[in-house]
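No value in this document is a laboratory result; all are computed from the given coordinates. Nothing here was measured: the structure is a model prediction, and the numbers come from that model. Cβ atoms are built from the backbone, for glycine too; each structure is taken alone.
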Structure I
Amino acid sequence: MRKKAFTLAEVLITLGIIGIVAAMTLPTLIQKNNNKVVEARLAKFYSGINQAIKLAEVDYGDKSYWYQDTNNIDIDEEGKPINGSSTVEKWWNKYIAPYMKTIEVKYDTNGLPIFIFADGSSLKANQTNAMRDWVFYTTDRDKCIKKYSSEDESRGKCSFPFIYAPTNESFPYNYKKGFEPYKAGWDGTKQGLYDGNGIGCNNKEGKMNKAFCGALIQYNGWKIPDDYPFKVSY
């Protein structure tokens, strides 16, 4: 008996259907993978940096004694910042770097250090005159900023503000603690992380808009909520 073969038209129709299904499902699969990577990198950074602080306390005593909320960057004869001269980088090299591996250090235009980790994520000190504010990036900082055109637009997607202020009682979610996602002014509620104080994860305007997005993911067990307002990336 002669077997019936598929016609060219039938093959093309089948391939077309497969293509349509793939086009419909692929973006969802890609975003699910993005979510998993971002969740894992946030949780890994949070655990790693705070473990490093605990190890530093074994050698240097309570973090309250060696924490400092100051920064200074030397400038050259042309008034340009000298990379590697900042107080915050010297502090990092002494107290954190021995316990948390960084593979490279880059610098922004102000001479602020950007510490690169082995998984591709990075961390930047965020003030030229203080040490409490930091930004964690789920990828290389330049890649993150380029993807969304600005620091503000990247927030909550591939960049997440953190605070380290263990001696500052005006930061109740940071006092006597290590690195924590930005929660300054948070009212303690889940809804407050979405909408609170003009800087919640849903807020899209203002200098510190979307600052609570990292705290929201932390609140949800380092898992991105189903109603998270942005598509994250790395």
Structure II
Amino acid sequence: MDAISFLGSALGIRRIQQPEPDPVRRDAKADLTAGWRYIFGHRGLRALFWNSQLFGGPVMMTSPLLTVLMLRDLGLPPWNYGVSLGVSCLGGVLGARLVPRLTRRYGLHTMLFVFGVLRAPWLLLMPLAPNGWGGFVVITAAETGLLVAAGAFNPSFATYRMDATEDGFMARVVGSWAITSRCVQPAFMASGGVLAALIGLRGALWVAGVCCLTSAFVLPWKAARPAPLPEPA
């Protein structure tokens, strides 16, 4: 099914009739570090940058550990694993659907902080999951709660980042952010495997939960509004 979805995506792209414009010629030398320098020069973006790594890394770390926990340690059938992931993803859709109404009522920055905190503690429930159906319920509830909060947080985060980033630096900021995440998350996943071998599967899940909880403490609490933009380089 995953392969078929990629094939459908390729066919959809193939049907696009609008020709792509020629790229703009740039004679200036590319600066690969400009995105990171911009992020670290802005207190709000800097705090959100570390917040995103401390959240995304542990969440990805639990992905392979959760598979082993549910299918081996808890003795759950494979369909329970699929249903748990599917239900929790619906929670993410629900969280995203709530964003416009909640943002109009409470404001962007309240959304950013409230759901930035609410998404942080859920991983701590996973190592408490008992065997059998009780474990299925606990894990599904934890994943759903996390994704509801993350689904509501992500649009607020993306909006804040766009508001706080000058247009000319947007591509470099987003690119640097993505490069870092694609390095940090696999590193967390590899570390999770090592920790599971050293201190046990549930011990590794506890570490992931504590790291994820730490992300709430590095939200841009002192930058409730976007800080002044740095001067262009």
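Of structures I, II, which gives 33, 23, 19 when semi-axes √(5λ) of the Cα gyration tensor in Å is computed from the coordinates?
Values: I: 42, 21, 18; II: 33, 23, 19.
Going through each structure in turn, the value belongs to II.
Quick one: mean count of other Cβ atoms within 10 Å over residues 150-157 came out at 22.0 when computed from one of I, II, so which one is it?
Checking each candidate, the match is II.
Of the structures I, II, report the one carrying the highest value of distance in nm of label points 7 Å out along Cα→Cβ at positions 62 and 78.
Answer by largest value of distance in nm of label points 7 Å out along Cα→Cβ at positions 62 and 78: I.
Figure out for me which of the structures I, II the number -12500 belongs to, where helix-only ellipticity at 222 nm (-39500 (n - 2.57) for each DSSP H run of 4 or more, over all residues; to 500) was derived from the coordinates.
Considering all the candidates, the number was obtained from I.
If FRET efficiency 1/(1 + (r/R0)^6) of positions 94 and 174 (r between Cβ atoms, R0 = 25 Å, to 0.05) is calculated from each of I, II, which structure is the one that comes out at 0.45?
Answer by label: II.
Quick check: 1.06 is what I get for Rg/Rh (Cα atoms, Kirkwood Rh), for residues 38-133 alone, calculated from one of I, II. Which structure matches?
II
Thinking of I, II, which structure, once relative contact order in percent (Cα under 8 Å, 6 or more apart) is computed, gives back 38? Walk me through the numbers before you get to the answer.
Values: I: 16; II: 38.
Only structure II yields this read-out.
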